[in-house]
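What follows is calculated from the coordinates using simple rules that are stated; it is not laboratory data. Keep in mind that what you see is a predicted model, and the values were worked out from it rather than measured. Cβ atoms are built from the backbone, for glycine too; each structure is taken alone.
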Structure I
Amino acid sequence: METNGHTFLRKALKIVEEEKAQTPLVRFKHPKELEALLDLDVSEGATDAELELCVRQVLQHSVNTSRPTFRNQLYGGTDPYGLSGAWIAEAFNTSQYTFEVAPAFTLIEMKMLHHILDLFGIPDGDGIFSPGGSMSLLYAVVAARFKAFPNVKSQGMRSLPELVLFTSEDSHYSIKKAAHWLGFGTESVKVINTNNEGQMSPSELEDAIERELELGRRPLMVNATAGTTVLGAIDELEAIAKVCQKFNVWMHVDACWGGSLMLSPHQKLKLKGIERADSISWNPHKMMGAPLQCSVFMVRERGLLHECNCAAAQYLFQQDKFYDVRYDTGDKSVQCGRKIDAFKLWMMWKARGDAGLSKLTDHTMNIARFCRNTVAQTAGFRLVTAEMQCPNVCFWYIPTFMREREEDDGWWDLMHKITPKIKELLTLSSQLMVAYTPLRNYKNFFRLAFTFHPVIDEDHVLNMLRAIQECGEKVTLEIL
């Protein structure tokens with residue numbers, strides 16, 4: 001062990017660069033195998049040489065998300081400028097709660113929030129960087145509840161009527177966690193049916209709200225989605241906004257995935273109506289490629305976040321400081337210590353500008369359309385839905401031996417097993433990591449989701465589909 005670690009710190013960038021270049025997509029090991037392979041014990045110190053060997057082993061057996069063939073989640077490789085920002089932010093190791101400990105970083109967060117609020121059409125609003133979309137949804141429910149019932153902050157849920165939340169059947173599961181954590185109970189979440197493309201039905205939403213009112217319950221919030229996790233569906237935001245306005249219900253838009261389309265003047269038209277929302281969540285660490293974690297929660301009403309969340313800790317947010325305390329923004333947050341996530345995003349935006357990010361958005365959508373069109377025209381592939389609103393392409397691969405069989409329940413039960421088996425073969429051969437899932441009445445299918453980084457071309461897409469095809473043809477009834 002070197003005394004202060006600075007020598008090893010200087011090696012770190014070289015280690016990462018070398019291992020990212022040399023490490024394949026994945027060297028899959030089952031948990032017990034990997035545990036036996038890695039030297040994870042920390043009870044004894046290690047020399048820098050020993051530590052380097054251990055770190056390299058860890059990286060060599062980690063998933064290399066910077067590869068074009070990492071399509072497993074709604075994130076991928078990082079923007080190099082964002083990664084630079086993350087390293088710098090970590091090196092300066094400060095917290096984003098008061099101006100005095102993060103002066104420049106505070107101004108950067110405020111500047112980024114203003115720019116993003118303008119982009120989303122709520123320039124007079126407010127916001128906060130949060131740890132992720134699930135936490136942003138907690139912020140939204142808390143803000144909606146406080147706006148409707150300010151006394152909840154002091155008196156708690158016992159002072160409130162029975163509250164109800166509404167969401168689509170394809171929405172993110174975090175709304176049920178929010179209902180549990182905040183004392184609503186998961187039964188307070190009313191699930192609205194979607195159409196075949198995955199969009200929530202505005203008419204069924206209206207009927208559901210009226211039904212809850214007749215039962216004496218208080219509709220509090222509608223959770224609309226701009227880019228569902230699986231299909232990438234964007235709800236009819238204008239129509240939902242009209243329903244929310246009619247019943248005076250808070251409208252939140254989960255744009256964690258699809259919010260990045262706002263970066264392009266061409267793509268943002270798909271999110272028409274988002275500017276009518278009371279709150280919005282967006283994760284630049286997803287499609288856009290900011291280093292994890294980098295998420296934004298926005299609210300239309302300026303001042304509400306502070307009033308709702310402040311606790312006025314006297315040791316931290318003193319009102320008699322020697323500078324303008326309006327720049328101490330930490331009391332808007334549910335957290336105390338908070339990472340300077342805005343700096344990563346600022347680095348990316350500063351380097352690329354609005355035009356550069358717009359170009360990346362359009363390229364990502366164009367590549368996804370190329371993938372969808374290729375899937376539609378290639379034997380053995382079948383699209384789940386023909387429409388594509390976000391860069392999600394969902395499909396089955398049907399091996400040759402399955403194509404002439406009657407597509408009855410037994411056939412679909414086999415397809416349900418075939419898709420995970422193809423995924424297994426792809427992963428073990430380190431050719432492709434791709435998500436699969438069932439959805440509603442659909443049996444297991446693949447979801448290829450495209451992100452800004454690494455920048456993917458048509459050959460990459462063709463190679464991915466070819467790998468799925470080759471592994472799919474290796475599947476037999478005997479190995480299922």
Structure II
Amino acid sequence: MATADLPGPDSLLRRTLGEWRIGLVAWRLLVLQTADPAVAAGMANFSTYRAHPWRRIEHTMDSGKRLFFSDREGLRREVARLERTHRRLAGTDEQGRPFTALDPAVRVWVLVTLYECMTAMRELSGRPLAPPELDQMYGEFRAVCAEFGLSDDLLPATAADVPAYMDRTIRERLEYSEPVRYLLFDMLREAPAPRRLGHLKPAWPLARTVAAHVIGALTIADLPEAFRERFNLPRTRRAALLSFILHRGMRVLMNALPEHRRYRTPLAGNSATSQPPTASTDRPSPPEASPVRLPAPRRRKGADSRPARLRTFFRQVLDQTGDGRISSADLQAMAHNVCWSLELTPEREARVYAAFETWWQHLRTGMDADDDGQVTCEEFVTAMLTGVDAGPAYLKQGLHVAVRAIFHAADTDGSGHLCADEYRTIFGGSRVHPAELNHGFRQLDHDGDGRITEEEFVQAFTDYFTARTDNTAGSQLLGRP
């Protein structure tokens with residue numbers, strides 16, 4: 001595929017993808033992509049979408065921003081990062097079929113569905129793109145896709161060929177799997193409250209029930225007709241009316257807003273995506289809370305707080321896939337989340353993954369009593385308490401390896417300590433209140449010099465796993481007790 005100019009700030013692609021109303025077809029996009037068997041298998045085996053849905057969604061949005069709103073250097077770096085991540089997503093599905101996220105046909109489907117959802121957004125709003133506009137936007141889209149190195153034969157040749165490609169793939173390849181059903185009917189009903197809700201958290205159970213009903217009905221109404229027919233998902237009159245009102249109402253609202261309010265992503269892109277963050281540059285906001293922040297449970301005075309703290313750590317930190325057990329995939333997901341917010345070089349990223357694999361092998365060897373390649377919560381708590389009571393060497397062989405890797409990855413300027421900004425990058429995010437970040441930083445900064453050394457960092461994690469009460473500073477590392 002020949003190299004073409006990337007879409008600029010005034011491109012039709014950026015104007016369409018950057019509008020706030022793209023959120024109306026976001027769930028539609030996730031359902032279409034997940035219906036590919038390889039994507040569904042990857043989600044079932046490796047994704048954190050059940051346990052950490054907000055982080056998973058925000059990662060997807062952030063990746064799209066890096067791909068379509070960056071310069072060529074930023075685009076290529078993101079493509080390379082995606083390839084390294086996807087190379088690890090391979091195995092066999094529940095039916096014994098091999099899958100890999102690097103399958104070119106799968107990658108084309110994921111990309112083309114994004115373009116198709118942009119055109120669907122315009123069509124559903126009552127202002128479809130004219131054929132010349134479709135050609136223009138598809139050309140801009142193909143310019144970005146060229147960096148993936150995919151064969152021209154796999155992508156629809158022109159915008160006019162996209163509908164036939166969608167119809168053929170829906171009828172010949174897609175499946176109505178459990179992850180698809182979960183996205184449509186259960187994910188939002190079970191989603192935890194975003195931490196930013198604050199005092200509104202008590203209203204979350206009702207809010208998510210309403211949101212799940214509205215988004216589910218809207219998604220089914222907006223899915224391609226071929227998809228609904230194949231998987232028997234009828235478009236009710238009420239859902240059709242909901243779609244009509246929301247899409248056309250949002251179009252009118254967007255047109256009435258000043259341009260700087262109309263777009264969720266600045267059309268000029270984010271200059272921070274063009275270069276990896278360093279200590280002297282402004283960092284982009286991390287996608288969400290790191291996988292190692294959680295509230296420490298309150299215990300009655302004098303009681304050993306470790307068992308409850310370890311169970312909380314297991315559920316909210318280790319069990320990234322949300323299936324009640326941990327495996328290599330869970331530790332791999334934790335490594336991914338560390339690397340994501342830091343935009344590490346391939347070599348530094350590989351060291352983080354290797355450290356978390358070392359931690360997993362240590363967990364598996366000492367905890368997997370039935371040798372099934374997985375560790376349950378009770379296996380984890382029992383073995384961890386036995387290990388830490390036996391002596392300090394137990395944590396050095398596993399946990400400390402991963403913790404030191406996190407420290408060195410976050411120490412972007414190689415100074416040997418973490419400043420407040422570096423701490424916020426690795427532990428912060430849209431769901432973490434600034435007060436919690438400040439509290440956590442002060443707990444680690446034992447000598448109060450405004451920076452955290454590697455040994456202070458490691459000691460805090462050690463205290464978290466070994467302190468018998470919640471009064472020890474390290475026990476509050478991941479949140480106030």
Structure III
Amino acid sequence: MDQAADSSATQPLLLLLLLGSLTLAVSLLVLIGHGRGGKARLPPGPPALLFLAKFVALRRSIFDLGPLLVDLHARHGPVISIRLFRTLIFVADRKVAHRALVQGGATFAERPPPADPSRMFTAGGRDIASSPYGPYWRLLRRNLASEALSPARVAHFAAARRSACDGLVSSLLTQKEEAVTLRPLLRRAMFELLVFMCFGARLDREALDEVEELQHQALLSFTTFPVFAFFPAVTKKLFRGRWEGYLALRRRQEEVFVPLIHAKRGDGDPPCYAESLLAVRASDGGRLTDAEMVSLCSEFLNGGTDTTVTLLDWIMAELVNRTEVQAKVYEEVKANPELNDLQAMPYLKAAVMEGLRLHPPGHFLLPHAVQQSGDGDVEIGGYAVPKDAEVNFLVAEIARDEAVWTAAREFRPERFLEGAEGHGVDITGSREIKMMPFGAGRRMCPGYSLGIHHAEYFVARMVRELEWRPPVDGEEVDMAETLDFTTVMKRPLRARVFART
């Protein structure tokens with residue numbers, strides 16, 4: 001990227017504060033309008049100017065504000081609002097979330113319009129996660145569910161999963177250090193598997209390296225401070241180097257992905273996701289554009305890789321810290337060499353479910369927006385939701401509710417076994433929400449079953465083949481959190497691994 005262009009902007013932070021203040025002034029005028037004659041008031045929250053100063057000082061994504069939001073909820077209640085470039089509403093109550101996402105039907109199924117660079121990397125909001133609620137979104141989601149994520153299609157890739165885990169175990173055992181860092185090796189294995197499921201191709205090391213780096217850089221664009229949400233005509237000039245870097249990244253992503261999407265595939269290869277996208281037809285017979293397919297493939301790779309890798313990293317860290325839990329998982333999986341019936345392994349499944357509850361990869365859902373009914377503001381928790389508001393749900397806080405879960409901050413897989421408090425919990429949230437690591441309602445992540453399947457299989461293989469110990473006997477792994485794209489371990493898991501005999 002052109003660093004000189006960015007550095008030529010004198011005092012960019014002060015300018016952002018100025019832009020933010022102008023935005024705040026407009027927002028306050030809008031909020032005053034909402035407060036006059038309305039049936040419900042906005043949710044409580046902090047003084048707008050004070051929060052804006054803290055937000056700009058962080059220069060990161062709104063999703064980097066977890067600890068601050070927890071404090072705000074403690075002060076103001078389970079539903080709060082923050083006035084920034086638009087009204088942001090945060091919900092930390094499972095019953096309010098259920099009424100909005102599940103009982104509310106389509107009311108909260110909309111997405112806010114994406115700002116750049118997210119808009120660029122989603123082809124103008126044309127992937128599944130960010131597209132508006134309607135026929136196009138239903139077409140894409142139905143294709144993903146039936147052509148890529150159905151049990152029959154997932155079963156086609158059993159050999160690829162075995163191969164990915166074979167390579168992972170081999171890599172872990174051949175490390176020269178006393179302790180190995182799991183995440184990069186795990187991410188490579190998972191990413192290679194997802195590339196094969198997406199494109200039906202096994203790329204050489206150099207090509208795979210480039211695709212992985214392109215995806216990583218695209219992800220970083222989603223979590224940096226959203227400067228282009230503030231007066232984009234100005235900020236694209238002010239941060240010209242950064243903007244040109246994003247443009248170059250997107251061009252290269254299309255140059256690499258388009259040939260892979262259109263490549264001829266062998267007759268014996270399993271049907272891949274890109275192949276299904278080429279066959280998608282809209283109601284008018286139109287095909288998806290190359291830009292749309294690139295964004296959809298990028299979404300498939302990142303959605304299936306980073307969230308699952310993050311979950312696995314947390315689970316394995318818990319198993320290193322809790323040798324008795326690791327031993328129980330091992331006793332269950334060692335009797336099944338092929339791991340062809342994960343449903344018959346309740347303790348393994350309980351460990352994965354507890355990982356999802358205590359360490360959800362995303363501590364927030366993607367922002368929701370409302371479909372206005374024409375009768376004024378929609379309400380949530382008794383408060384008004386303005387037309388242009390973003391509604392966010394605190395996944396981690398809901399799943400760690402001490403009123404629902406005994407010792408909610410402790411890793412206890414037993415809570416999901418038969419007869420315990422979590423047995424039979426509805427992870428889709430259809431009946432009630434006790435945890436929702438994949439969201440709930442109409443915008444729930446369509447790949448949740450694949451993510452759980454991959455997590456169960458990888459945990460089973462890593463525990464069956466290897467014994468996991470801390471880097472130093474008697475010391476526990478540090479479980480502090482930090483934000484990347486997902487909520488990851490602040491100090492990546494390092495462990496000593498030994499082949500099982």
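For structures I, II, III, calculate distance in nm of label points 7 Å out along Cα→Cβ at positions 163 and 467 and state which one comes out highest.
Details: I: 4.5; II: 6.3; III: 3.3.
The maximum falls on structure II.
Could you tell me which structure in I, II, III was used to calculate helix-only ellipticity at 222 nm (-39500 (n - 2.57) for each DSSP H run of 4 or more, over all residues; to 500) as -15500? Kindly include the intermediate steps, with their values, before the conclusion.
Numbers: I: -13500; II: -17500; III: -15500.
The read-out comes from structure III.
Mean projected area of the Cα convex hull in nm² was computed and gave 23.8; which structure, I, II, III, did it come from?
This value belongs to structure II.
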